[in-house]
Structure I
Amino acid sequence: MMSAATEYLTPEHDPITIEIIQSSLSAITDEMFATMRRTAMSSIIYEVLDFGVALFNARGELASSGSGIPGFIGMLEPGVKAIMEKFDVGEEVRDGDIFMLNIPHRGGVSHINDVVMIMPVFAGGELIGWLSNKAHWVDIGGAFPGGISPDATEIYQEGLQLPGVKVIEGGRVNQAVLDIIVTNSRVPETTKGDFWAGVASMRAGCKRFLALVDKYGAGAVRFAMDDYIALGEKIARGAMKDLPKGEFAAEETLEDGRRIKVKITITDEKFIVDLRDNPSQSKTSSLNASRDSTFVDCQMIFKAVTSPETFGNAGSFRPIEMLVDDGSMFAAEYPTAMGVYYEVAMISFDLLWKALAPAMPDRLPAGHYASICGTFMGGPHPETGHNHGIVEPQLGGWGASRDGDGVNALYTGFHGDTFNVPVEITEQRNGLMVDRLCLNDAPGGEGAFIGGRGICLDYRIMAEEWWLTMAYVRSEVGPWGLEGGNEGSTNYVEVVRAGGETTRYSACTAVPLGPDDVVKVYTASGGGYGAPEARPRERILEDIKNGYISAQRAAEIYGVKA
């Protein structure tokens, strides 16, 4: 059976030319990514790389994606389709237009701070495709600094809502819309800079996209995109043949006592994720996620166990079917608060992982620290006095596998191509001092193979009127082990006041901070794999020497004395 793209194929569109075009699509999104990184104003974008970019065919199907947060890229396709549903292509969608949306309950958005920008691309007056990017903006208004609070109860508290608005029309900015956005931000210059970085990213992609059309023709480019998507589906379905078939289930108790569960059914043709009968959306916190966000969790785990080494596009995920109840914590409805959606996303992603890991020990290790550990701080810069806000997800420990120890200090599987902010940037640009950054040697994660270590990171506040907001999951129960391996340690923050008073937090909103207060971040070790008694004595002695375990703990767990 011929693909839908075949209608565009002409004799000069040979397979080599088509493959060159497909490689060029990847190069376009790579250039979009580089442009965004080099022009953004906030370190969450240019250092952490908390953004994603993508290219779509004229039907709004993901054709190519650059590096970045996998969850962002996966949600951009619903964003493009939301614009296509709201506006008439040709009448209301024209060359040079750029749209913005950030309402998480619809249109592929995660939370209000993750702003989506979408640009149609026309060639010869005809829509040829779409470009999009999505990035975390430091502050877009709302009741709380940074726009994030685990205590928010409705979206109106979380910031300015952009319901798919045209911010640039025919290449000219709608200054009224931009003024509204910037005026609502506590960091207006940073917000304006990140806006223009998003515009520059898509304009760079548009230039390359049109050059590709000029060189090879619109028909060949259309065919190449559709053929690429068809190839993605072929690879995914081929990889499914090697997956174990049947039903795989897991349950977990959240730290507030609620039970969550999943059942995954794998057949020759389908990868069915059943998240029905889970807790209702929260009305007292922002610990909720959208249907689109939860579907991305299904995409990520599916990609991890099928073909992680290959590209991803719309075709790569066609075998997935998700069942979820509207109004649940995994498919929350408007106007529920969703600022801390990312922790719910980590909860569901980890739950899917836990269900499959026992049946796929060659693909999935024990549980990792499983929290974004988003740390939001801000206040006047100690040197300039300008109001400043920073966002930093934290590194943590990965679980051990049947083949080896877990990896130390790595971002979650949800993060993709993400980096921590270098100490030098934190101190120079963000106005903090870093007193300590080291591996966390807290007990946990022991086994025949041990879980990787999390980190200890101490931020010292240098000015008055600073604040801290954060929400970490797995702060009471550590990551799960496999085959008898021990649970890992936990994620939490301590605030040590200049006078010595210490308070521990798993979640907080705008806690006031002052000079010489220290925010101490602790992230978890991963779970262990295999019974501890199976770990060789020489490895245990090496662990003691390397500081992974204390001599006392080694004697307690392994019965080995140094």
Structure II
Amino acid sequence: MLKCTRVYGRCLLGMMLIANFCSLSNADETRFVDHSLMIAPEYPCTWPSHPFPRFAIMHQRTLGPESAYNIDTLLIDGNTGTQLDVPPHSVARPELKREKSGPLGLAYTDKIEAWQFGGEACVVDVRDLLDQAPKGVSPLVKPMHVERFEKQHRPVRYGDVVLFRSDYSDRYYRPLPEGRRFIAEVLDQKAPGYPDPDPDCMEFLGQRGVLNLGTDSASMGPLPTLAEPTHYAGLKYGMIWTEGATNLKELPPTGAFYCMLGPKHKDGPYGEGRAFSVMGGKLPARLIDSCKNKRGIDLSPTLSADYPLTSPGFPTGTHRQTYLKIDFLYADYLDMWHHGHLMDSMTGTHLVPPSYALPPDKTPVQYAPEIRGWLEEYERKYGKRGTSTMTTEQVPIDWTCGESRVIDVRNLVGSTSPRSWPASPEITVEQIKGFEATSGSLRPGDIVIFQTGHNDRYLRPNRTDAALWSDPLAGKSEGWPAVGPDAVVYLKSKGIRCIASDAPDLGGVEPRRALMTYWALGSLEMVGVEFLTNVDKIPNQGGYFLFAAVKVRDCHGGPGRAIVLY
């Protein structure tokens, strides 16, 4: 019996040591957590009151005789899913000279600096308020709730992202009709409101220097009467915040890095976005420090109907949906229209998921004869083309975040003969290896960014798309440097999951090679981030690339914003 006890004791001690080791290992392991609601037509993802538009996704083209790609169009407004609010939501423009006018009335989504989107998450637990109010009324988060957090942890301060966790969205964001409980039944006074801070709480945080907040409620505005006073109380300090966050239970009270990124709409008072956090290891502290010290670079162009943001196609009839602003509700005090957008899912900076050019299964695709010939050629050289159902919402966020490795390929510009046009200079394996010889080997998880200079040179407002898109596609000028399938295969061998470019796309203007590039990316379960700008501002070392596409279900593209923190 004694021997058994000793053996059991040694076993128990061993198990405790293993458990402690695993705990330490897990603490040191960096992981990304998604805090974004799914956007899909059957979810309560849009504000339900008239005249706010309902979200819609239109699969305009699918794989078949007319298309080698899956192409989607989105009808989306900034109050969709997990969303970002910025000061002009409540602060009037200075020239209006109204009581709530000020310079921050011009701080639209396209003007917010990259560093302000992130910071250290401070999770204020207000679950005791959930459903603790009459129907149609929001339980109020007050300064005492923040002070309660501070007594347990530490004072909140500049550089923090204060997140109010009630678990409201976790509990009530469901497919319709059950999902009516999320917003509609509150507005109809059939259910208690969502917990939210009152104006005094906003004043308290503003005076502490906090510039970024988040809530897992449907809005930062308590119902029925304090929505606007609460918004203005915080936004007048220059705050931005996340509405409709979710899964805040995954976060520790402090220490995680939290970030909210979304498309860069011109003059947007709010915008759809993607919220996520980074936990474990040294990375969170590094990113928090970058934001606190305002070291951030915005890599995304402004989205405006004045810019050529989507492909005009060639030949005629192959164009993508142009970017359109749709006004639907006028706010008299702000002299501003609430607006949504009709846009191709690959407008501006966007994600290329594996399913963009791949079929969902092995059922033969009825391609046009020319495409079938290209596929036979591709499979002879690279093996069977893969299949994928991985649309945008399924791509892990950590696939599109990592150490930035900028490969300058501007020396390729002008290297093709006009007789070969339409043609893009090909970025080769040899060129990538040349970069590694001077800058160090690529490592698994790095984000490889090809600097072509094309967008910075040709993307201009109030001009035609000729230099950026049309002339290269039609063979009237050289195309932008583009990745070939051989380079994709090599990058996969180095453990790279994401390739990015400051050109309109990764594939280039020659249709055959472009399609082979996207087949290779998808088949190797890699993704792309296309249409960057300002790549020349990324430091040679120490830059961390962050990109996240809006979480639209069944989408074969995905608008978003890319930044680098350094």
Structure III
Amino acid sequence: MNNYQWIWQYSKKYRFKIILALIFVLLNALLIIINPLISGKIIDEVIDNHQMNILIPLLLIMIAVTLARTIIRYSYQILFERISQNSLFELRNDLYQKLQGLDFNFFNHTRVGDIMARMTGDTDAIRHFIAWVTYNSLECILWFISAVIVMSRINLPLTIGLLIVTPFIFLLTQRMSKRAHPLFFEIRESFARLNSMVEENIGGNRVVKAFAREGFEINKFNQHNEDYKQRNMAAAKVSGTYLPLLDGLAGSLNLLTLFFGGLLVINRQMTLGDLVAFNGYLWMLNQPMRMSGWLINDFQRFSAACIKIREMLNAESTIPVIESTNLLELKGDIVFKNVSFQFADDPETNVLENISFEIHSGETIGVLGETGSGKTTLINLISRFYDATAGEILIDGRNIQDYPVRQLREHIAIVMQDIFLFSNTIEENIAFGNPYADEHVIRQVAEIADAHHFISNMPDGYETIIGERGVGLSGGQKQRISLARALAKNPAILILDDTTSAVDMATESKIQRDIAKLTESMTTFIIAHRISSVRNADMILMMSKGQVVERGTHTALLAKKGLYYEVYQKQLGLSSEKE
């Protein structure tokens, strides 16, 4: 399917409007023919033959035609604009829905700025093609054909003489198109890189200022900006090479008409009125020739934009999202059987290796280990952000891959290590996972997360709008709001990934006691660095380099005096240092 067939899929439902617009374009082209003919008639009949009685009717016809053309052209311009905006609306919806269905693998390898460039600049290039390029191309074709037909009837030899120029214009536009195509694709790529750099800088502006790296970031931006400028200059150079030639050839038609047409009039082989009428159609040959270069550029922009957008629409998630209307109920019994995992772009490295354990509904499992030991990857497998590359994971005795992924995630709540809060009210952030949560539930979970007190002291309480990504809140406050959001969902499986790392020990202890009361029927995973966060768990997994090296209760692991015991000693400050 080529790009034109593809974009037709979005426009074909508006075929009635398209047909009406095309009829208007054709009518406009037919009406254009009238006024030059009348101008020639005024010269021959009114001025030369002194038939003054027909002057007023002819002028009224010209005025009526001009007014009709204006209304008709305005009408089809509006129609094409509406078609383009409606098509763009549906295309953006498809793009956004596709983004929601793509998995972590896609986002791990695609820059945010690149996605934003496709959602904005590339989609607008397609809208411009539908709204402007389409009818201008059709106008140019109809004008050219109409002009050739009418001019041939006025004077065939002179028309043939002018048409000799057109093959050269065709060859120039072909060469221009061939050179411009790769350049416009490079422009889209460069724009995506520039967009990504700016988005990253804005998102990390506090880090930039904290390290006083504004100068470095400005230089980096200048490099990307220079690259974008140079690629546009390269495209402009192509236009600068060919467009003057195209304009020059188009302009030469006026000289040819005046010279040879003048000779024909002098030799009485053509009337002055016919020459005036003939000259009145010249712009209908000139304009398509002049527009051809600009339209070629727009066609290339459209083509480059389609490539980028279709690439994203054709991206496939490694974890298929299958819609299901069947109600799913989970208890939360989880079994890992010899589970291993490697990332697709590094299949030689085991992030997790031969992990096996079993946990029943209502139990709590703690997961400890150094940074990079695979703790977060472990819980990502439970939510099917990734699928295990070996072994199997069972939930309630059923392979996790047999569950519809969205229904599965509806029964899982995660407090992620990298906390994200939306630029919205605190109440709506807490209710994000459970839009049916009432005021009582929201305040209850906020109290359990020890967030109610500081929320109540904010200017508008729960209606306070927090900044983007929770700017203005401390790390501990963001963690507690995120925890309340997870608890409001009342899930079968609760995953807490280093949830209380930013709060003090006393607050952590209170939160743990309150959570324990609420999660008696939930399967709870607690990922932590502090032993105090997991000491009351029914089972603790001690991980190292993607493997479970120790497992058991807090008391049993201390008795083993292994790695867990060493970490415990260090965190209590009891480990002795050898000198």
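Here are the numbers:
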{"item": "For 18.1 (Kirkwood radius over Cα pairs in Å, for residues 75-250 alone, calculated) the corresponding structure among I, II, III", "result": "I"}
{"item": "If Rg/Rh (Cα atoms, Kirkwood Rh), for residues 315-386 alone is computed and equals 1.23, the structure in I, II, III", "result": "II"}
{"item": "Given -19500 for helix-only ellipticity at 222 nm (-39500 (n - 2.57) for each DSSP H run of 4 or more, over all residues; to 500), calculated: source structure among I, II, III", "result": "III"}
{"item": "Value 20.6, calculated as mean count of other Cβ atoms within 10 Å over residues 107-114, assigned to which of I, II, III", "result": "II"}
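Since every read-out is calculated from the coordinates, none of them should be taken as a lab result. In this text the structure is predicted, and so the values were computed from the model without any measurement. Cβ atoms are built from the backbone, for glycine too; each structure is taken alone.
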